[in-house]
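> Have a look at these structures, which come just after this line.
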Structure P
Amino acid sequence: MTAAVDAAALEATWRDPPGWRGWLCAINHKTISRRFMLASFGFFIAGGVLALLMRLQLAQPSLKLVNAKLYNQLFTMHGTTMMFLFAVPIMQAVATYLVPLMIGARTVAFPRMNAFAFWVFVFGGLMLYAAFLAGIGPDAGWFAYVPLSNLHYSPEKGVDYWAQMITFTELSGVLEAIVIITTILKMRAPGMSLRRLPLYVWSMLVTSVMVLFALPAVMLASTALITDRLVDTRFYSPAQGGDVLLWQHLFWFFGHPEVYLIFIPPLGFISSIIATFARRPVFGYTAMVLSLVATGFLGFGLWVHHMFATNLPELGKTFFTAASLMIAIPTAVQIFCWIATLWRGRLSFQTPLLFVLAFFAILLLGGLTGLMLASVPLDLQLHDTYFVVAHLHYVLLGGAVFPLFGAFFYWFPKFTGRLLSEQLGRWQFWLFFIGFNVSFFPMHVLGLQGMPRRVYTYGAEMGWAKLNLTATVGALMIAVSVMLFIINVWRSRQPAGDDPWGGGTLEWHTTSPPPAANFPLPPVVGSRFPLWEKDGVAGHVSGLSSSEREILITSGPDAHPDHRLRMPEPTPWPFITALATTVLFIGSIYTPWAVVWGAVPVAIACTAWFWPRRSTS
């Protein structure tokens, strides 16, 4: 009876408020994460529709489905959506759900900041799409190179909305990184030393540290761009002492690490899925961790290989060529460790593992074309051709979205308590795998034949029609595959049980879906795969209050218990602060005075948010 009363008390203490107040005040990490995932996937669908429109326009020569101006907006919005509104946010969204469960915590650090990051992300994305639907979408490319994006060449407000959206979404990413890092380092279950962290948690720790260094660079770049446009500063104006290449350095110092911000979390997905479906721990744990760290470190030394066509010193380019080749080594180490795990495992070929196996084949081709583009002479020939488009999608869509779908199938029971259909999952997988290769492999050939990127039409005499039609057919197959996934999610009804896959990490130690407090009694960890090994769960933490949001803080590499901490209650102020900040940013697009007057409601909201409350205990 006591345990049941305690469980009910814990649920009442940790759950979000019911009704409309729950929509505005929720701070439970699972609630915020589910919203984050839905919003990110919604932007993925929007970006995919834009891509399909582009492919339909290019399916045949001289089509007039869209005009040149709209096509420029389409490829700008598509790239911006996928890079800024889907790829990194979806990885962080999944992490804020899974990381606390994997480390035996009841919540994330700074739950109100986590909620604020979500609202900032949503408002920033909606702001950009509202401008696009109003006919003033950005048209300078998702990379927004100056001088193309300065006021002379892009006088409309689309680039201003783009720059403010960049600052918005990257602020959200930085806040989420702080939440994830602090959660991992200070809230691990007793006994979960750094040597026992799941590889997925390691991947998110490395990714989050990278975010803290990479995202401020593009926030600085976008802020300088909008001040050039709005208040006539001179950061990127050579005639007035600025430098157009400054934009490229700042942008790509963020842009290439961002590839690994998107790529490293799926490496963690793969390690979790392979371990479960091979029924054995991943081979070479230490090598895997060091490879993740090495990938994160080397990722910051590659940005100039996006600038080989600029007038930079040739000697300097050779160092970035060497770094671009070197970064393949830690990824190869991980692939060999996964192969060794699969080689001796008892494999269960279900949908999550199929997506992982497809990742191996696609990443191999994407990696090989990346090594080709790391060569300065070849890069100069292929720069701004469809060969680069093919490489980019093989690395990002193939290297990130395939493992992401595998992760959705694997952890969907944890999110919802239901299993996705295996039959629909296999149909989705094969359509996605075949459609992906039918769509993007011909683009390598188009690039080698000289078809440039970002052209909205072409003449029949160029000989590109058949390959473009083939790529469009592949894009339609991808669209059908994604529709099957949505139908699968909508129709999922089969109860999953608490641990349908027989996983070995702590997220499967609680119910599916988890209760509001995650664990009625937080576990004490005794091994790397606590659910597979005897005494892996060495005990449980007692003494935490059931009537207050109380957690255990651990410290040091070995996660020794340190002290108890009371977490904040649900509140609407993160939502109100994000809304006030959005109004400030939108107003500043039209008048600099909006920064002055808009700061007043932001300051009031922040003051109310952080105003100390008298304890009720």
Structure Q
Amino acid sequence: MHALSGDSPCQLSPTWRALGVGWLVCLLCVGAAPAALAQAPEQPEIATGLQHKTEVVRAHWAVAAAHPLATQAGYDILQAGGSAVDAAVAVQMVLGLVEPQSSGLGGGALLLHSQGTQVEAFDGRETAPATASEDLFLNAQGQPLLFYQAVVGGRAVGTPGVLRMLALAHARHGQLPWARLFEPAIRLAQQGFAISPRLHAQLKADAYLRLDPVARAYFYQAHGAPHPVGHVLRNPALAALLQRIATEGPQAFYTGEVAQAMVRKVQQHPSNPGRLSLQDLAQYQALEREPVCFAHLAMQRRYRICGFPPPSSGTLAIGQILGLLQHTAVSDTPLRDGLPTPEWLHAYSEASRLAYADRAQYVADPAFVAAPGGDWRHMLKPTYLRERAALIGPTRMPQVTYGNPVRDEHTQYAPSPVQPEYGTSHLSIVDGQGRAVAMTTTIESAFGARQMVHGFLLNNELTDFTFVPRDVQGRPVANRVEPRKRPRSSMSPLLVFDQDTGALVMSLGSPGGEMIIHFTAKVLLGVLHWGLSPQQAVDLPNFGNLGGPMVLETQRFSAASVEALRARGGDVQTRDLTSGTQILQRQTREGRAVWVGASDPRREGVVMGQ
């Protein structure tokens, strides 16, 4: 069996791609390469078809989430007088039950909150155990593990952060009692919910979840097949845990019996134990960070776009891509017949390669890695982006390297090698008092580490660290594993404001691993630059470049467009690109302000409001 096929040095056969080892084979072929040799992304969750969606218009408040039952929970909390943060807690608890492949108590999240013009960033990213070391994902020969060798079991489990983060945000902005927010999820866990076609398909396709006896007993029938679509799935273990958290607070999760069960599951895994400890859980702290905001001009209107700082790379990469495009000579008509033109896609692809090269070089947990010049906003300076944009020409750049946002400052780090990044769900909420939430939440790979405890799944978030900690010269990689460090993320929750009036314009974000950056950027461009409605922008075909080939959503672009891109020297690949974007936009219709919501047709989310 040959791993490599085709003309590209890192184009893999379907068999090897299915094993999840594409990134490693590339490393073995070319050495610990920078992001320029990225393989086209395998998506975190399989495609399960398109559902026709129509925009939802509401006057006062709205919630957009990845599953109808989760959206309903948020709706009920807002209707009861809850705040946007209250609704986010309720939505997350239900998502962990009905969409367990994407997020839950065992994972982490990044939450943006706005009240007026004030924006806050609450960091619930997982952390590496205190005993973790940079060789965590190397085998006895010093070579990186295959991806699923690292994922399945206890090795990649980081300290979960979502619950501590939500408690912190609720302490600041909650209106309803903490216990009230858990009622929808407790009721659904006790009474059961119908397995959706999407969850059934994910369960059927997954090769590893059945290996955990607890998960197998819950998700699968005795003969090994997943429960059918419509089967009512009850989770009394999770219901009991949620009731304890509702009554006792987060300490019911981070200490005591539940914490002990998590540690046992991780440390005593029979083939792939990890290092999570009781001390890691007890000492975890959610953080409040200063958001990254940047000015952006589109269609003669000035915007202030706010998102998460590192350890998230999303806002910086999106800001760079948008800024680079504004300094690039490209057609004034980026859409033709409703689709991005090859000329525009080429410019976008090249801008993305430049942004991802900087991402691979500089971005990591700021407690361990300093920003260029001491401020991440140096990476978004118009003068720097204008200089980088000058590298973009009519044909593909043969090679892309990182830039120097601060002149005469030299980095000590090696570029981060390529590897997969998976997972996530997103929710956007605005309440009747003008408060807004954009929250992206994750357990990383679909079904995380495939380890179930007390009715929830543990994350495999540590695989978002770079497996290869140093280059051949011994220089460290910024995003290598270190004790108590938070792995780099692509999660990109955004809040967009009118810069002149300060009014909130949008709350948005998407799941999708590293492609989150592109899924979110596409919607921003569609709404702000191309004048599309939120649903039209979400419905557009997906595209993006992680530093290697340009990847287009399968069967959504014409053969002529693909060939026109290839004529510019680029490798072009087509894939299912399963975004799950949720967006709420403030518009004026018939003389009154309304919220217009859209949910991605590629997943099962809905928008509700009043």
Structure R
Amino acid sequence: MVIFFKVVSYGREISPEYFDTGVITPIFASVLILFSFSLLFKGKKRTVYFLVIDILISIILVSDIAYFRYNKDIITVSAVKNAKMLMGVKSSVAGVLKITDIFYFIDVIIFIILEKFFKKPYKYYDKSTFKLRIILFAAVLILGSAMEASAFHKVSTEQPTLLTAMSNRIYLTKMIGDVNFHAVDAYNYTKTKIKNSKKLPEKNQNAISGYLKNKNSNSGVNFKSEGSGKNLIMIQVEALQQFVINRSINGKEITPNLDRWINKSLYFDNYFYQVSQGTTSDAEFMSLNSLYPAESGAAYYTYAGNTFNSIPKELGDKGYYTAALHGYTPGFWNRNVMYKAEKFDDFFSQTNYNLNQTVGMGLSDESFLNQSLTKLKSFKQPYFSFLITLSSHYPFNDTKAYEKYTNDKLDVGKYKGSLLGNYLEGIHYTDEQLGKFLDELDKEGITKNSIIVLYGDHFAIPKENINQLYAFEDTKEANDLKWYEYQKVPMLIHFPDDEHKGVNHTYAGQMDLYPTLANMFNINNNYMFGDDLLNLKDANKKRVTFRNGSFTDGKVFYVSWTDTYYDIATGKKIPETSELKSEKNASAAELKYSDDLLNHNLIKTFSK
């Protein structure tokens, strides 16, 4: 009962808004499971078991509270393992602990005193047989496990990838309780470690090394050194899908500012997101590293201890100042750990911004971009700045704020109140703020010495709501090919003085951004699975591979979950040929190579 009330108290301690009475059941279930094991013991052994569990839980809760006060997040095994990358946290522990935190240990002290006071109680209060204790243990364990199963089923139904990707640890803890959270975290971490514990055979390592050397052997001539000495400003826009580009509704453009900047830039109109369970963080991971997302879970969580050949690492080696900027909590998607692994010099998160205006999940794009501009102007040049927007985040339900802070309101007509309508309002708001930010960069003369990259991170309209998008697009015959055709996101590269503007129709994806930029900035490209889109050996043989094994070469689209090939030009299904089967096998091999490279941290091995 003491442990139960401690865990409940912890929930209330973090924040009144955080605590939800719905978490009572999973908390109680987790404590029941802990309690069940005590029934295997009797006498002093049971007392010792209770004392050990009590102390461990108390340490975990106080650690979580301290970590939350500093990072607005929950501590994980990965964070502890990579504590050396969290510089500043250790020195700040004294500042986040409070005298009241000692109350989590008061009962332990009282427990020990009482145990010493009552010297010989054990022979009186427990004369149960081992058989009875086994029966009681099994009964309590089954009851607790059944309650746990119900709670976990609810999570997996509402957010299918949350238990593996662990993207929003605060929300997950809110749904299953702190004890369960740490159990899931430990399970995920251990599962990954066991899976990757065996050393990869040398022949497999050589195969991966040879594949990468062959893939990256082509030194591009087009745009070579175009970015040398220039700033690189990369903007990842939350839930920006291509279907809103150059589109109007009720006589008004949905994204007038992006449309205008696309006309001044090199625009890629067949650019796909390739994310998996890590969604937004996967988009970052691929764009910054040109490595595929994790097979399960989120790469930002699973591989935070790896060595990377990332954009910030390579540009940092060239004397660039590198910074990531995002107006949300630093621990979301494990960014506070991963950005250290990727060698960003600084990460400006919610704690570094004035939270003066909220839209959707947190700091508004308007305030975030305005404050970020001030930071950019203070950065030592040349610099690499990586900005991630937030306001257009699913479920796009802050429509009052979109209307309040948008000077040019969008009338979505019959879509008002629907997910699609809310999204159109949300992305219209974000477009306005991006327009102001980009125009201000131009006005300040920053665009004269900067290459600006802007792209969408992933889908806006989930597959379960795709019929709303089909209706908006007036799509009559929907199939898997149609669905994939709407999974494109905008990607533009703006050069000084609007040079090289135009449209590139190459079929591409987020894996290809880094190799394309690497040639421009003279970056070593030894460990990239994507392609330089401006120096393809044969554009007709360019293949875009998705995490689920689907792929497209611009002429054919292979959908892995139905093992079906589509002719893109006609939209019709076509039979598998030996050439298509070879492409399918090549995609599968590439995914396996990337998994092996990440699972065994081979960049560290290869770069020795």
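> -21500 is what came out when helix-only ellipticity at 222 nm (-39500 (n - 2.57) for each DSSP H run of 4 or more, over all residues; to 500) was calculated for one structure; which of P, Q, R is it? Can you show the working numbers first?
On the way: P: -21500; Q: -8500; R: -14500.
Working through the options, I get structure P.
> Ranked by mean count of other Cβ atoms within 10 Å over residues 102-109, which of P, Q, R sits at the highest value?
Numbers: P: 25.8; Q: 30.4; R: 14.0.
Top value of mean count of other Cβ atoms within 10 Å over residues 102-109 goes to structure Q.
Laboratory data are not the source of any read-out in this text; all were calculated from the coordinates shown. All values reported here derive from a predicted model rather than from experimental measurement. Cβ atoms are built from the backbone, for glycine too; each structure is taken alone.
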